[in-house]
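So, here come the structures, one by one.
Just so you know, all these numbers are worked out from the coordinates, no wet-lab data involved. Quick caveat, the model's predicted, so the values are computed rather than measured. Cβ atoms are built from the backbone, for glycine too; each structure is taken alone.
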Structure 1
Amino acid sequence: MPYASTNIPDILSIKGIFTVHSPSLSFSVVDCGEAHEFPEIFFLDRGKHSLIVEGQNHTLSSGQMVIYAPNSHHRSASPSDAVASIISFDVESRDLCKLYNRVITLTTEQEKNFKAIFDLAAPCFIKRPPNDVERGAKLCDGVDEYILQRIKLSLEAFLTDLLAFRQESEFHSSKNEKWNEEYARALDFLKQNIDKSLTLEDMARECKMSVSKLKLMFRGNYGGGPLSCFLELKIDEAKKLIQNGNMNFSEIASALGFNSLHYFSRAFKKITGISPSVYKKSIIK
């Protein structure tokens with residue numbers, strides 16, 4: 001009796017690489033932007049940076065990315081000291097459009113996988129000279145074809161994982177009413193405990209669910225992890241307390257569960273892009 005193989009659909013296939021680089025985002029004049037016929041990953045390694053994609057402003061923090069759609073105009077909104085990694089590529093895919101032009105918050109594992117892809121690909125390409133008739137990156141001499149195959153397969157696996165993760169998150173956030181109710185209760189718990197220092201385990205235990213389910217629930221509804229959400233809630237409350245003017249920064253830090261003024265200041269700048277003292281000056285009329 002002959003064997004029958006199971007057909008595997010070709011959902012996504014990388015055909016080539018156009019660019020692999022880490023640009024300077026600290027330009028002195030805001031750039032005019034660009035658009036090209038292929039998708040491009042803009043991943044923020046460190047810091048905070050604002051982009052304008054098809055007229056829409058998006059602010060990225062470390063660990064987030066945007067995949068520009070083909071022919072979509074994109075540019076940086078302002079200079080920053082952030083660090084980014086960019087890969088643009090030729091792809092055949094029926095579903096990748098679901099990820100285009102939106103901020104994607106990566107899980108720790110996804111972030112690790114993308115950095116591994118970039119670190120593998122970056123030494124394989126160099127920037128073409130200005131007088132070259134072609135644009136984009138040029139393959140270095142002597143690059144092993146097996147390395148290129150690893151880049152291709154790793155990038156395909158990474159993008160496929162993003163598609164699968166998005167599909168699962170959307171199912172829970174838009175089709176499961178109970179899921180949304182649980183998220184609302186979890187959010188209320190964080191607000192009621194804004195003065196505490198909570199771990200993921202604390203949150204999961206209170207919400208009566210596993211840590212993995214808690215993370216997925218927040219990513220589907222909030223767009224990031226529960227700890228990031230909790231920190232943002234704390235900083236929102238810190239802004240209100242600064243505006244009231246009845247407490248100094250040390251008192252605010254203590255009231256919101258920060259174990260030191262330094263950690264509070266660092267967290268405030270991470271979320272807002274400015275220090276608490278600069279924020280206070282900005283609201284004084």
Structure 2
Amino acid sequence: MRKSIICYCLLFLFLSSVNQVAAGAWTQKRGQGFYKISFRLIRADQFYEPTGNKIDIPTLSDYTTNFYGEYGLTDRVTLVANVPVFKRVTLNKQVGKNSGFVFFEGDSKSGIADSEVGVRLGLLRGGGSVFSAEVILGLPIGDNSQTNGLFTGDGEFNQLIKAQFGHSFYPLPLYFSAEFGYNNRTNGYSDEWHYAAEIGYTFSNKFLVSFKLRGVESRKNGNSTVLGGMGGLSANNQSYLSYGPEFSYIINESFGLSAGIESATRAENVLSAPAFSFGVFVKR
């Protein structure tokens with residue numbers, strides 16, 4: 001019963017973005033890069049069932065330290081990597097409220113998680129707008145065999161293909177980006193449609209405020225017996241629309257700090273809790 005309740009988990013791919021430095025469709029210049037280390041926290045005692053109903057669960061927490069990087073091979077070809085270098089997933093002890101009886105002692109799992117590598121290709125530029133294509137490969141290097149389902153990976157090799165658009169409203173310090181893609185998953189997991197939009201404005205050349213929308217729509221064409229783990233990157237048949245702001249402080253041309261919060265709606269097989277993130281980024 002415990003496993004069947006908690007097997008659906010939140011998949012929030014961290015997509016870092018700082019103005020035109022690393023936002024959406026823009027590619028890096030040759031030999032230049034953008035790199036970010038961030039910490040992300042999700043702590044939930046509720047989740048959305050496949051029907052969209054919200055129910056209570058024992059508290060499930062996901063703490064992730066993540067590296068995100070972009071490097072320009074040429075002005076139109078950028079390498080992209082997203083690597084959760086350390087993930088810790090915990091499930092709280094379960095004790096009877098009146099009896100004090102311990103139903104479950106609690107459990108945890110730590111380690112590296114499934115990662116992503118890919119390439120972004122700049123296709124068209126003009127009038128402040130850019131069009132790009134991106135191919136991302138999901139590498140199943142996390143663990144999907146933990147006894148209580150506290151997985152740090154899903155054990156499947158997926159391929160995500162995206163079309164991207166970005167527009168700078170220069171001389172206004174304002175930008176907009178959007179993307180649409182298809183994620184082909186293997187090993188019984190459902191394929192997915194991905195979409196996202198973002199708008200950002202920089203105040204006094206120091207403070208960037210952006211607002212992001214990101215959605216996943218499951219095609220529900222996977223194997224119904226594949227449920228995934230309790231707390232890794234492994235929920236099957238998952239759909240949601242996430243949204244939230246991110247605030248960045250640009251210290252100088254090469255260094256900055258960021259903080260964000262993200263929540264979700266229209267959710268199926270997703271934890272019901274906000275995700276908090278804090279990061280340090282470098283451009284060089």
Structure 3
Amino acid sequence: MQIRPAAALTGALIGMSALFLPTATAQATGRTTHHHTVTVAHRGASAYAPENTLAAVDAADDLGIDWVENDVQRTRDGELIVMHDTTLNRTTDVEQIFPDRAPWKISDFTLDEIEKLDAGSWFGPEFQGETVPTLEEYMDRVSDNHQKLLLELKAPELYPGIERQTLRELRREGWLDHRHKRRLIVQSFSADSMRAVHRLRPDVKTGFLGTPAVADLPEYAEFSDQINPSYTTIDADYVSAVRSVDGAHGRPLEVYTWTVNDGPTAVSVAAMGVNGIITNKPDVIRDALDDAS
């Protein structure tokens with residue numbers, strides 16, 4: 001697959017506080033915004049391109065979206081790839097290529113086998129031949145586009161040691177240096193996984209996916225910088241309670257909520273005080289927030 005030319009590098013480096021303020025100024029990004037709620041492209045701009053592919057990363061970039069979210073898992077031969085489901089059949093042609101390998105778990109396939117799959121045709125014929133990217137390929141594209149990454153460790157209980165392996169890959173790709181750490185958040189539904197990430201690299205920003213009870217927030221704050229719940233589970237009081245607790249780096253816990261795909265809902269949850277909105281339609285959400293501000 002041909003790699004697009006890197007977008008022009010914009011903006012000067014900002015201070016370490018940017019690790020906790022992921023919305024850069026309009027002057028720094030060249031992209032106009034009138035509010036402080038981050039719009040994150042869920043699995044890339046997944047309403048417009050097949051999720052978790054390089055095409056979805058590029059679609060977000062074409063829309064002027066800085067932040068993308070992805071899901072990381074591990075193949076049978078120990079390689080890290082980007083895919084949401086723990087099985088391959090929903091978003092690839094694995095049933096046709098390997099019909100006798102049900103239930104088509106990622107962990108049952110080697111990287112070489114997965115690279116033979118078409119991960120785009122299910123979404124639309126124009127994406128025929130799109131492949132399942134490795135984490136390395138994905139990070140290269142995010143870097144080329146000068147984007148930022150909300151990286152989810154998907155089902156880490158299936159892949160012992162994936163926290164250390166992912167951090168090792170991020171370090172090898174240069175994403176754990178001073179400049180890149182401001183552009184990275186690692187999250188998971190697994191509290192144990194986020195504890196492990198924080199223990200291994202306490203300088204990396206982390207998020208817990210879920211809606212912990214308010215009474216339990218101090219416990220999560222020991223290893224998290226964000227609490228990232230479904231928008232259907234929160235209200236303004238809950239967001240306020242989260243924001244009143246200092247996270248692992250001594251700053252108020254942030255809230256990135258998911259998955260919001262319409263403008264009125266985005267405006268409503270932004271009014272609750274969330275810091276970020278994760279969405280399949282990042283242009284719709286960004287524009288609604290701009291119009292409301």
Problem set entry | Structure from which -8000 was derived, helix-only ellipticity at 222 nm (-39500 (n - 2.57) for each DSSP H run of 4 or more, over all residues; to 500), options 1, 2, 3 | 3
For this session: Consider the structures 1, 2, 3: one of them gives 20.6, 59 for Rg and Dmax of the Cα atoms in Å, for residues 132-187 alone as calculated from the coordinates. Say which.
Result: 1
Exercise. Who wins on distance in nm of label points 7 Å out along Cα→Cβ at positions 76 and 268 among 1, 2, 3, i.e. which is largest?
Worked result: 3
Exercise. For structures 1, 2, 3, which has the highest computed value of Cα Rg over 2.2 N^0.38 Å?
Worked result: 1
